[in-house]
Structure I
């Protein structure tokens, strides 16, 4: 499933192909898209200029010169494929948009679950979303407030679009591992220091992308502590985690080891400076 980094990359491709251009034709090749985009709305698109392309979470908003908006969601397997209007359509094309300069962008989607809908000027097509995971407003303080009354586990809580927009299953799994947080912990139980680590981890994994440290690595050794990675199901989704460095008490044990190391180092310094 495309997650925030993949959708952002796709939006950049779309900007390169479509920004500032005028739509010549819109071809709908799947019955779902013929239903979502009936002929009356297709006629509104022909001759419209693309003035901006925005991304919010996993949603893409194509703003047109008349104030209307095309709202795009890839769902499971959608993507943009750029090309030329004279070229054969790519496999699994569901919607093809040709521009007056001869360029084309095709919405490809093997599973045909993606959506592309037209919205009149002044209509906001977005659902109620929390801040983007890359937004400066997504802070530990915000997250503490958003999770304060949530008793569900932290992993499914992070997948709630009302908490944070654009964070999917893979990146939530990886961020919790990086932050050393047990994915089964009640969301409201996380302390300030843990929330700070989690926000930093989310931004880091979104920036880093693959290769994954724990996702889809059930039965393999954790790259950090060598404990065997396990898989559990949470809210119908697979969660991969390390009981060794994410389990209950793992962080406090790590802190204790660091404290013991600091005490040993201090003792060694005192021994070196003591008169003989």
Structure II
């Protein structure tokens, strides 16, 4: 009988990289009517969920306390309202402290469909991108809602401006349904706390040379009368504020170009403790 080749159990095998740890982060402010349904739907697709409660006063805080006590969600709370941008920044820092590799952000008003989470996860596992950004305007879907005219106009203006500045082809600058590589976000040192957060994020993403792709998502407006608060409810004021933040970021980049190169790259992490 021919001699069989000796089996070598330690022979080289392709080693699959470890699966990335992914956190779904949901900023929330006074969403007691939406939060229970959002929790149930998101849990069908992912079990690592962080709610960032931004000082809610309508019963949302108590609701989230109960869900966190039962282990259904993780919870980070602001004692007072600190802003949408601060909630996203805190999600990144929370993720870093707890060993997550990616953060998928989504809203708590049922305008982002949890059914899309697996599509984000699939792209994350390709390991080719640093930001995967939802877009409501890349595809014309029959089931899309009609956006409020002022919001669509402002989005189009800002998206076009970003494309001109950075030679991009974005179609939706403001969609909050995104996946972010944590190790790419922390060095950006983001500190824009309000709704203008994307106008700081995108220039710093461009400056850092991060890899971006878009993922089509459905355009949903459950309540087109929702308010931004304060003067930002005026579309003209809101657009000027966004452009002011963008202008500040562009000027910041220009200033940093004049500073000695390597020293600029060594910055402290935004996460402490």
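Bear in mind these aren't lab numbers, they're just calculated from the coordinates by the rules spelled out. Here the structure is a predicted model, which means the values were calculated and not measured. Cβ atoms are built from the backbone, for glycine too; each structure is taken alone.
Ranked by mean count of other Cβ atoms within 10 Å over residues 72-79, structures I, II are led by I, which has the greatest value.
With mean count of other Cβ atoms within 10 Å over residues 80-87 computed over the structures I, II, the top value is the one for II, the highest of the group.
Match the computed value 15.0 of mean count of other Cβ atoms within 10 Å over residues 120-127 to one of the structures I, II, and report its label. It traces back to II. 1.12 is what came out when Rg/Rh (Cα atoms, Kirkwood Rh) was calculated for one structure; which of I, II is it? Answer for the origin of the read-out: I. Highest-scoring entry among I, II, by relative contact order in percent (Cα under 8 Å, 6 or more apart), is II.
With mean count of other Cβ atoms within 10 Å over residues 56-63 coming out at 16.1, pick the structure among I, II it was computed from.
Working: I: 21.0; II: 16.1.
Clearly, the read-out refers to II.
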